[in-house]
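Each value in this text was obtained by applying a stated rule to the coordinates, not by laboratory testing. On a predicted model such as this, the values are computed, not experimentally measured, just so you know. Cβ atoms are built from the backbone, for glycine too; each structure is taken alone.
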Structure 1
Amino acid sequence: MELPRRSRGDELLKPGELLALRARLRNLSRDHDLATVIACAFDHRTRMLPFIYADMHMVPAGVRAIASAMLDAGFHKTRIVLQQWNRNFRPSEMRLDGRIPDLFMVSSMQIHTAECKALIHDVCRIDPGRRPLIIAGGAKAIYEPWDVFSADPRDRWGADVAVTGEEYVLLSLLEVLLSIRGRGEPLRSAFMRARDGGMLDEIPGLVYARTDLEGVPEELVDTGVQRLVGDLDELPHPVLGYSVLEPPSRKITLGAAALPTSAVRRHSRLASLVLTFGCKFACPYCPIPAYNQRQHRVKSGERIADEMVRLADTYGIRYFFGADDNFFNDHDRTLDILGTVALARRNHGGKRYRFQWGTEVTVHDALKMKDNMRLVRSAGIRALWLGVEDMTATLVKKGQSVDKTTEAFAVLRRYGICPMPMMMHHDTQPLLTRGDHPYGLLNQIRVLRKAGAISLQVLMITPATGSRIYDESYSSGLVYRSAGGRQVQAHMLDGNYVVASRHPRPWRKQLNLMIAYLYFYNPLRMAWALVRPKSRLYLADAGMQVIGMWGLTQTIRRTLGWAGRLRGGGIARSERSPASLIPMRGPDGQAASHALPGTPGGSPVPLTVSASSSRP
C-alpha cells in the first residue's frame with residue numbers, strides 16, 4: 001500500500017530548516033569524536049540485465065548522500081563500504097581509526113534484503129557493551145522497516161532504529177543523541193536513554209523497538225511519515241561522499257585509508273546525482289508519487305552545474321546519471337536547469353567542460369520538449385531512459401502511443417541523444433502478434449529498434465513495495481510464494497523473475513523475457529550497427545550491444561532454472577502481503593504509518609496523517 005500523506009501544507013520542511021540543522025550539528029560535532037561506517041548491502045545474485053554495468057561502476061546515491069551529510073556535519077571519521085566491491089566485508093571485524101565504530105549504518109533495497117540482514121546479524125555479534133549504534137535505511141527501511149528487527153526471541157539480532165526518510169531525519173536523530181550524550185558515553189547508550197525517555201517520538205521518519213529485559217522486541221514505535229526537504233539545494237554537496245570510499249578488496253576488514261582521490265574515477269566511472277524528485281503521473285504500480293507526498297522537488301541549475309564541475313575537477317568523473325523520477329516533469333524548471341548547465345559546459349571559471357549525462361523521462365514529456373532538444377543536447381545530455389512501458393497503453397496510460405513513441409525517438413536521434421526505452425511485460429501481452437497492431441512484445445521491440453532504441457529494459461510487472469496495488473496483489477493470490485519447491489526470495493523481486501502472474505503457463509512469460517533480450521542483443525545487431533549505421537549513434541549502439549550480450553548470459557544463467565520450476569508446476573500462491581510479526585503503533589498509541597494490513601497492534605493509518613501528531 002502507498003505511504004500515507006501528511007496534512008496538506010505540512011508535507012515539506014520550512015525553507016532553511018535543513019541548512020539550520022546542518023549548522024547546529026557542526027557546532028555539536030566539535031565535542032563528539034564519532035567514527036562511522038556506512039555499508040551498502042548488495043546481493044550479487046541480482047547481477048543481470050538491465051543494470052549489470054552500472055551496478056559495479058556507479059556509487060549508489062543513497063550511501064554517498066549520507067556520507068556527505070556526516071562529513072558536512074564535521075564527522076570526518078566516516079567510511080563507505082560497498083558490498084559490490086567488498087563482498088567479504090564483515091562488520092564484526094571492522095575497525096576505523098583503530099577502534100570499533102560508534103555508528104554502523106546499512107542502506108539496502110528490497111532485492112538486497114538477505115545481505116542487509118546478514119550485515120546486521122554480523123555486527124550484533126559484537127559484545128553489547130561495545131556494539132555500535134545500528135541504523136538501517138534505504139528503500140528497504142522506508143517501506144518495510146519492521147523487517148530489520150528480529151521477531152524471533154531465540155535469535156536476538158536487529159537494528160536499533162530504522163530511518164524511513166532522508167538526510168534530515170538522520171541528522172535530527174543525531175542532534176537529539178549528541179545533545180544528551182555524556183563525555184565518553186557509547187552512542188548506543190545515549191540512544192537507549194533517548195528512546196526510553198520519549199525523545200525520539202517527535203522526529204517523523206523513525207521506527208524503533210521497545211524491548212523486554214532480555215532485549216527481545218515487544219513492539220515497534222513508528223514516529224510517522226517524514227517531512228521532505230523542498231529545496232534540494234539545501235542538501236550537502238555530493239563531492240564530499242566520494243572522498244571516503246573503502247577501496248575494493250577481498251578482505252573482511254577495513255583498509256587503513258579510503259580510496260585515493262586519483263583512483264575514484266577508475267572504480268566509479270559514473271556518478272549518480274539527485275537532480276529532481278517527483279512525477280505528475282500516478283501509476284498504480286509505482287510508489288514514487290506517494291513517497292514524494294505528491295510534490296515535485298528540484299535543485300537549481302546553478303547547484304547542478306556546480307556539482308558536475310566539482311566532481312569533474314576533483315575526481316575526473318565525466319559521466320553522470322540523474323537519479324530523477326521524471327526530469328522533464330516541469331517544463332519551465334527544466335529549461336532553467338538545462339540553460340544553466342549548458343553555459344557551465346561552455347565556460348565555467350574560464351574552463352570548458354565536456355561532461356555528459358543521462359536521466360529518466362516519459363514519452364509524453366519528451367515530446368513537449370521537442371522544440372528545445374538543441375538545448376538538451378547543449379547541456380550535455382546524451383541518453384534518456386524513457387518509460388515506454390507498453391506502447392499500446394494497455395497496461396498503463398502515460399500519454400504514450402506507437403506514433404508518439406517513434407516520434408520522440410526520431411527527435412532524440414536527430415540531436416544525437418540515445419533513446420533508452422524501459423518496458424514492462426504483463427500477462428495479457430503475447431510474445432508476438434500478427435498484423436499491423438504492435439501489441440506483442442517482439443512487435444513492440446521491433447518498432448523500438450527501427451525507431452533507434454540503443455538499449456532495452458524489459459521486466460515482468462511485479463508488485464512494488466509502497467505501490468497502490470501491493471497489498472491487493474498478495475491478498476488476491478497474484479503473487480507466488482514458491483514454485484517447484486523453491487521459495488520466492490527477495491533478490492527475485494526485481495522484475496527479472498516471473499513471481500506474480502495468473503497466466504496458465506507462466507514459464508512462457510519467463511522465456512518471453514529471455515527471447516525479447518535475445519532479439520534485441522545479439523552479434524548480428526552489433527555487426528549491423530557498425531557496418532550499416534543508421535545514425536551517428538552507431539558507436540553507442542555497438543557498445544550497448546556488447547554490454548547487453550554480457551548481461552543476457554547472466555540473465556539466462558540465473559533465470560532459466562526458474563522457468564523450469566514454473567513449468568514443472570507446484571506453484572504456491574501468497575494469501576497476504578508480508579507484514580510485521582511484531583506489533584506496531586504510533587507514539588500516541590494510534591496505528592503505525594508504515595504498518596501493512598495484518599500487522600499486530602492495528603491497521604494502517606488513514607490516507608492523511610495529522611500535522612500535530614508528529615511535528616518537531
Structure 2
Amino acid sequence: MIKSSSNKKLISLKRQPLVLIIFSSISFLLILLRLIFLQILNYESFKKMSDENRIRLIASQPIRGRILDKNGYVLADSRVKYSLILKPQTVKESNWEKHKLGISDLLNLDSNLIQKKYFDGQKNQKLSVTILDDLKVDQLIKFKENEDNLFSFEIATKLIRNYPYQSVAAHVIGYTQPITESEYKFLSKKGYKLNDLIGRTGIEYVYEDLIRGEWGGEMVEVNSLGKFQRSLGIKPSRQGNDIELTIDMNLQLVAEEALLEKKAGAIIVMDPRDGAILAMASKPTFDLNFFSKDFKPEREYNKLFNSAEKPLFNRALNAYDPGSVWKIVTALAGLESGKFPIDTMLETKPCITYGSQCFREHNDLGFGVIGYEDALRVSSNTFFYQVGYGVGVDEIYAVSRKLGFNSLSGIEISEQESMGLVANKQWAQDGRGWGEAGRTPWVPEDIASMSIGQFVVQVTPIQIARAYAAIANGGYLVTPHLTKKNGDNILDEKRIQIDIEPKNLQLIKTGLKKVVESGTGRSINYGVSNLPPVSGKTGTAEDGEGGLDHAWFVCFTPSENSELLVVAFAQNTPGGGSVHALPMAREILKVWNENK
C-alpha cells in the first residue's frame with residue numbers, strides 16, 4: 001500500500017515539467033500572437049493613435065472666396081477679427097509677471113483677468129487661451145508697436161463673413177451659419193471643423209464647395225502630459241475661389257430702391273437672349289451681416305425668422321396669381337390649336353356667363369369687335385374668356401408647359417424656388433391638392449378664371465421672365481442663371497427652341513408693342529428720353545389667398561433684337577399694374593439706357 005502511494009507521487013513529479021512546458025508554450029504563443037496583432041496587423045491604427053496622443057493641430061481658418069458682381073463690385077467677402085491670445089505652456093515663469101503687467105497697462109486690461117485665464121490654461125493644459133476677443137483698431141496698433149517686448153502674447157485672426165451692401169441682393173447672395181453637431185458627424189469627413197461656417201441659402205449654399213477653401217494649421221508636438229515640446233511645421237490654409245455673378249450692381253441698386261415704397265414684391269432684370277440675371281430684388285429683405293454676429297439679439301432673430309412678413313422669402317421665385325400677364329399663354333393656345341387663327345375677330349361684352357357666374361370685362365362695357373393685337377393692347381378679359389373656353393384647359397396647359405410654366409426654371413438657387421401651379425382636368429379630378437379624388441371636378445368657372453390667369457393658375461416672376469423672353473428672342477426658352485461659366489459663351493447651351501409657330505409668336509410680339517404704344521402700358525415712356533422701342537404687358541390679379549390685388553408689369557427692349565427684359569411685381573398692392581408695377585420697370589429702363 002505504501003509502495004503504491006510512492007509510485008503515484010513519482011509519476012506526478014515526472015509530469016510536472018511537461019505541464020510547465022505546455023503552459024509556457026501556450027503563454028508564449030499567445031504573447032507572440034498579440035505582438036503580431038499589435039505590431040503588424042494593427043500597426044497603422046495604433047501608430048495613428050500614438051501620433052494623435054503626441055501631435056496636436058492648431059487649426060488655421062481658410063479665407064472664404066468672395067462673391068462679385070459682373071463689374072467686380074464685392075458683394076460678399078471676409079472681414080478679419082483680431083483676438084489677443086496667450087500660449088500658456090510656452091511662457092517662462094520668470095518673465096510672466098513682467099509680461100502680464102506690460103500687456104495690462106498697454107491695452108488697459110484687468111491684470112487679474114489675465115492671470116485667471118493664464119492659470120486656467122496651465123491647469124487644463126491648453127495650447128492657447130483667448131485674453132481679449134475682437135480687438136479695436138487702436139489696441140491692435142499699440143500691440144504691433146510693442147510686439148517685440150510681448151513674447152508670451154500673440155494676435156490670432158478669425159474670419160467673419162462680411163456683406164458690404166448689407167441687404168442688397170440678400171436673397172441671391174444667401175448667408176452662412178456654423179454647422180451643427182449632427183452635421184459635423186458627416187461633414188468632418190469633408191474637412192469641416194466643429195462650428196465651421198457653411199452656406200445655407202443662395203450663392204453661398206450653391207457654390208459652397210468652391211467658396212469655402214481648405215483649412216490649414218500648425219502641427220505641434222506634446223509630451224505624455226500634454227505639454228508643448230516643439231513645432232513640427234505649418235500648412236497654410238487654402239483660400240476659396242471667388243464667384244463672379246451676372247448681377248449688374250447698378251441695376252440691382254435701382255431695383256432695390258424701386259421696391260422701397262412697396263409693402264412686398266420683386267423685380268427681375270434679365271437678358272432675354274441667354275437668361276443672364278442682371279438684377280433680382282425681393283422685398284421685404286434682410287441684412288446678411290446679422291448672421292455674422294456672435295450674439296444675435298432675440299428681437300432681431302424673431303423679426304427675421306418668426307415675422308409674418310417673411311423677409312427670408314424670395315418673392316422673385318415664389319408663385320402668385322399672374323392676372324393679365326398670363327393672357328399671352330391663352331392667346332398662343334388659341335393660335336396653336338387652330339380654333340382661333342391669326343385673323344380671329346371676337347365681340348367683347350360687359351360680361352359673359354360661365355356656369356353660375358357672369359365674368360365681367362374690366363371696363364364693364366366691352367371693346368367692340370377686336371382681334372388678338374387689340375385684345376392685348378386693351379387687355380380685354382372677355383376676348384380671352386372666349387378663346388380659353390373655346391380651346392379648353394388641356395390646350396392652355398400644353399402651351400404653358402412649352403413656355404416653362406409648372407416646372408423649375410433651372411436657376412442655380414432652386415432651393416428657394418416654387419414650381420407654381422397650372423391646373424388641368426386631371427389635377428381637378430385628383431382632388432386639387434386638398435380635396436378627395438373624384439369630388440372636385442373641373443367646372444366651367446375654372447376655364448374662365450384660367451384664361452385670364454386667376455385662381456387655378458399661380459406662377460413665379462422668374463417663370464414670367466422666361467415666357468416673355470421666348471417672345472422677345474424669337475422662340476427660345478432660356479435658362480435663367482446668376483453665374484458666369486468660366487467666361488465662356490453659354491448662349492447655345494442655355495437655350496431651347498420651343499415648338500410654337502414663329503408667326504404666332506410674332507403676332508403676340510406685335511400686340512405687346514401696341515400695349516406700350518397706345519394701350520395699358522403707354523406711360524412707360526413718361527419722363528424718359530431716347531428710350532428704344534419697348535414692348536410689354538400690364539397685369540392686375542386678384543389674390544387667390546384672399547389678400548389685396550397684385551400688380552404686374554413685364555417689358556422688353558428694344559422691341560426687336562431685345563437686350564433687356566424686366567418683370568416688376570408688387571404684392572398685395574391694389575390699383576393696377578400700370579399704376580404700381582410699371583413705374584418700377586421704368587426706373588430700371590431709365591438707368592439701363594443712360595449707362596448704355
Structure 3
Amino acid sequence: MKKYPFISTLIVLLLALSLLITGCQATKDPSGGKVVQADTIDGENDEQNEDSKDKEEMTEEQKRAEQEKKIAERTALEEQRKKDLGDFYVPLLPLDDDSEIEKVEAKGLFVTGNVAGMPVDKANVEMYAEYTKALHEKNNAKANELKPQMDKLNKFEKILGIAVATEINTLVIDVKDDNGLMTYKSNIAMVEQVEADKNPRIKDVKALMELLKEYNIYPIARIVAFKDKNFASHRTDHAIQLKAGGVWRDNKGVAWVNPYDKFVWNYNIAIAKEAVLNGFKEIQFDYIRFPDNAKKYNPITDFPGRDGRAKDEAIEDFLEYAKQELESYKVNLAADVFGVITKSWDDKPEDIGQTWRKMGKSIDYMCPMIYPSHYSTGWYGYQVPDQEPYGVLAGALKEAIERNASLENPPAIRPWIQGFTASWIKGYIKYNPKEVREQILAGKELGINEYLVWNASNVYDPLAYFPTEVENNVIAPDKRQDKEKDLIGRTPDSVLKDYLSAEKNKSYSKLYLLTPIEDRVFNFEEFRTSIESLNLKLVKFDVKDYTLIDENNAEIKLSYEYSQKIEEKELKAINEDDTWKVKKENGIWKVIRPEIKPVEVQ
C-alpha cells in the first residue's frame with residue numbers, strides 16, 4: 001500500500017463516492033426533466049422551513065403586540081368615556097365580541113318583569129308545549145291527560161311552552177317599566193342614584209338570556225322612555241315643568257320627564273347600552289312621546305331646552321342621537337308609536353311628538369300600536385272598530401305602508417296587535433284565537449309577517465299562534481301575478497287619480513307621499529312651499545288608460561286643464577292627450593309629474 005499511495009487515495013475516493021451515491025436520491029425536475037439531488041432540495045426546504053418558522057414566530061409576536069396595543073387603546077378609551085359620560089357610563093362591547101346584528105322575522109309576546117323573573121322548570125315548559133300541540137291537533141285524550149297539571153305552571157313557563165310549540169319566536173321584556181323602574185339590578189351610577197333598580201324582579205338577567213337562547217327566542221328590551229315618574233320624582237329639574245312653578249303631572253298624578261332634555265336622553269340610552277351587554281338583541285323604546293291631552297297642558301307647561309323646536313323634532317332628534325350612540329353596540333332599534341300616526345300628519349292634531357317619516361329614518365323597526373279597541377266610532381268606516389280586527393288592521397297597515405314608502409331607507413313595519421278583550425268598550429267582542437289570527441292575516445296579505453301581541457296580564461291562548469289554512473294560502477304582494485298593483489292594491493291609473501285629486505284639493509301631504517323621493521325635498525314645509533309657488537290651479541282632469549312598461553314603470557294617458565294668474569294675465573295649459581309616467585318606489589306607485597307651462601289666453 002505504501003508502494004501505491006495513489007491506490008489508497010483512489011480507494012478512499014471510491015468509498016466516499018459510494019457513500020455519497022447511496023446517501024443521496026435523485027429526482028426529476030418536473031419542469032425540465034433534469035436530475036437534481038434530493039438532499040439539496042431537502043436542505044433548501046429545511047432552510048425555508050426555518051425561515052418560515054421564524055416569520056410565523058414574528059407574526060405571532062406582532063399579533064401579541066397588536067393585541068396589547070388594542071387593549072391599551074381600549075383601556076384609554078374607556079377611561080375617557082368614564083370622564084365624558086360620568087354617571088351615564090356603560091362599557092363598550094368586549095374587544096373579542098364578533099357578534100353581528102341579528103335580524104329575525106319576529107312573532108312575539110309581551111312579558112312584564114314580574115313574569116320574566118319567575119322560576120322556570122324546563123320539564124314544565126316541555127309539558128305545556130306538549131299540551132299546546134295536543135290542543136292544536138285536537139288530541140283530546142292527551143290534552144285531557146295533561147290538563148290537570150297545567151294549573152301548577154306559572155305564566156312564564158306557559159309563555160316559553162308556547163314559543164316551543166308554535167310560531168312565537170320573540171319576547172318583548174320590560175327592562176324599564178311604565179313606572180320608570182328597572183326589572184333587574186343595574187351597574188349604571190345614575191340608575192342607582194334615582195333608585196330605579198331597588199326592586200329587581202329578574203334576579204339574574206344573564207341567566208334569563210341564556211335560557212331564551214336555549215329556546216331560540218329573540219329577546220327585545222322594552223324601555224319606557226319619557227313616562228318615568230321615578231326619574232321625574234328624584235330629579236325634578238328634568239321633569240316637565242309648570243310655568244307657575246313645580247312639576248307638571250298628568251290627570252293620573254304621574255310626572256313625566258322632559259323629552260327635550262339631553263340629560264334624560266343619556267339616561268335612557270345608558271339603560272339601552274347595558275341591556276345589550278346583558279344579551280338583548282333589540283332595543284324598543286315605548287312612550288317615546290309627550291303626554292297626550294296636549295291642548296290642556298300646553299298653555300301651563302314649560303319644556304327647558306326646547307329652543308323653539310316642535311315636539312316631533314325632539315323625538316326625531318332623540319332617535320337620531322340614540323342611533324349614533326348605539327351603533328357600536330350592534331343592536332336593532334325600534335319605536336312603539338300610537339296607531340293614529342299612520343293617518344295623522346306632522347303630529348297634528350295630537351301634538352305628542354310622533355311623526356312617521358321623522359321617526360322612521362333613524363330606526364330599524366316601526367311598531368304602531370293598532371289595537372282595534374283603541375279606535376273610536378267612524379274609524380275605517382266602522383261603528384265599533386273593536387268588532388272588526390281584520391278591517392282595522394288592514395286599514396291602518398295600508399296607511400303605514402304608504403307613509404313608510406316616503407322614506408329613502410324605510411324601517412320594517414312590525415305592528416302591535418290586540419291580544420286582550422276590551423270589556424270597557426261598548427259593543428266589545430271577546431278576543432279569542434280567531435280575532436288574533438284575523439289581525440295577523442291582514443298583515444300577511446299586505447306582506448307584513450311580523451307582529452307583537454300585547455296583553456298586560458301576560459295571559460296568552462296558545463291556539464292563537466298556529467297559522468290558519470287561509471294564511472298558509474296567502475301569496476305575498478311581491479309574488480302575485482297582478483304586477484300592475486302596488487303593495488296596497490292600487491293600479492297606476494288609480495294612483496294618478498289620487499294624485500290629481502289631491503292637487504286639486506290642495507292636499508299637500510298626499511302629494512308628498514305620491515311624489516318620488518328624488519323629485520322632492522324631505523322637509524314637508526319646503527315641499528308645500530314649492531308646490532304653492534307654482535301658482536297653478538288644476539281646473540279639471542280625466543285619467544284614461546295606462547300601459548305597463550314593466551312591473552315598476554307605467555305610462556298613463558290623460559287630459560287636463562290648468563290655469564295660472566300672473567299679475568293681470570290669465571294663463572292656461574290645456575292638453576287633451578298627454579302621457580304621464582309613474583314608477584314603483586318601495587313598492588308604492590309614485591307620480592313623475594312633468595313640468596306644466598301655461599300660456600296666455602288670447
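Structures 1, 2, 3 were shown, and FRET efficiency 1/(1 + (r/R0)^6) of positions 143 and 439 (r between Cβ atoms, R0 = 35 Å, to 0.05) at 0.85 was computed from 3. In this comparison of 1, 2, 3, the computed figure 40 for percent of Cα pairs over 18 Å apart, for residues 391-454 alone is attributed to 3. When P(r) over Cα pairs in 10 Å bins from 0, in percent is computed across structures 1, 2, 3, the figure 3, 14, 20, 17, 12, 10, 8, 7, 4, 2, 2, 1, 1, 0, 0 traces back to 2.
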